[in-house]
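Quick heads-up: structures coming right below.
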Structure 1
Amino acid sequence: MTAQFVAGFQEQTAINFLEQYEAVDELKYTRSTRQGQDWFVVFYGDFEDVEAARSALGELPADLPSRESWVRPLKGF
């Protein structure tokens with residue numbers, strides 16, 4: 001499981017998010033394809049289950065919009 005924070009067609013959006021929260025080492029981004037275009041996703045961690053992911057999100061900096069993250073399987077990134 002992982003927590004997805006940002007996803008979109010503009011790579012710069014992912015880069016800006018990472019720069020804004022550069023103190024959070026576990027934030028990463030990946031590139032895939034969606035609707036025939038590059039698709040960029042920022043995600044956090046690799047957790048055993050949903051509970052572990054949600055627990056880790058609670059320890060992130062208060063200004064990180066963790067409540068807006070989507071806990072989902074890491075497979076498929």
Structure 2
Amino acid sequence: MYPIDVYPEKYYISSADEIEVMIVHGSRFLSEYQGRVYIDKREDAFNSDFSIKTELMLETISEAFGLYQNSRSQLSGHD
């Protein structure tokens with residue numbers, strides 16, 4: 001068992017186009033989108049010590065940066 005919840009979820013690009021993406025779940029993310037990890041298999045998300053490969057979490061900063069631009073005080077308590 002992995003120490004961090006990473007599992008596939010269905011997303012819809014349009015009403016007809018469905019894709020499966022892997023998501024790292026955590027209560028400190030601003031949204032589920034922020035936890036998106038670009039991998040095909042769950043085990044690809046982890047380093048040998050079972051820490052998460054943060055370099056594969058390309059959306060982690062995008063929402064935080066947007067919030068920083070609009071309301072810095074709301075960032076407190078989030079990763």
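For which of the structures 1, 2 does the calculation of percent of Cα pairs over 18 Å apart return 46?
2
Suppose distance in nm of label points 7 Å out along Cα→Cβ at positions 23 and 39 works out to 3.3; of 1, 2, which structure was it derived from?
1
Rank structures 1, 2 by relative contact order in percent (Cα under 8 Å, 6 or more apart) and report only the one at the top, that is, the highest.
1
With mean count of other Cβ atoms within 10 Å over residues 31-38 coming out at 9.1, pick the structure among 1, 2 it was computed from.
Going through each structure in turn, the value belongs to 1.
For the read-out helix-only ellipticity at 222 nm (-39500 (n - 2.57) for each DSSP H run of 4 or more, over all residues; to 500), a value of -4000 was computed from one structure; give its label from 1, 2.
This value belongs to structure 2.
For which of the structures 1, 2 does the calculation of distance in nm of label points 7 Å out along Cα→Cβ at positions 7 and 63 return 2.7?
Considering all the candidates, the number was obtained from 1.
Identify which of structures 1, 2 gives the largest calculated value of distance in nm of label points 7 Å out along Cα→Cβ at positions 15 and 47.
With respect to distance in nm of label points 7 Å out along Cα→Cβ at positions 15 and 47, the highest-scoring structure among 1, 2 is 2.
Taken together, the values in this text are just the output of simple stated rules run on the coordinates, not laboratory data. Please read these numbers as outputs of a predicted model, since none were measured by experiment. Cβ atoms are built from the backbone, for glycine too; each structure is taken alone.
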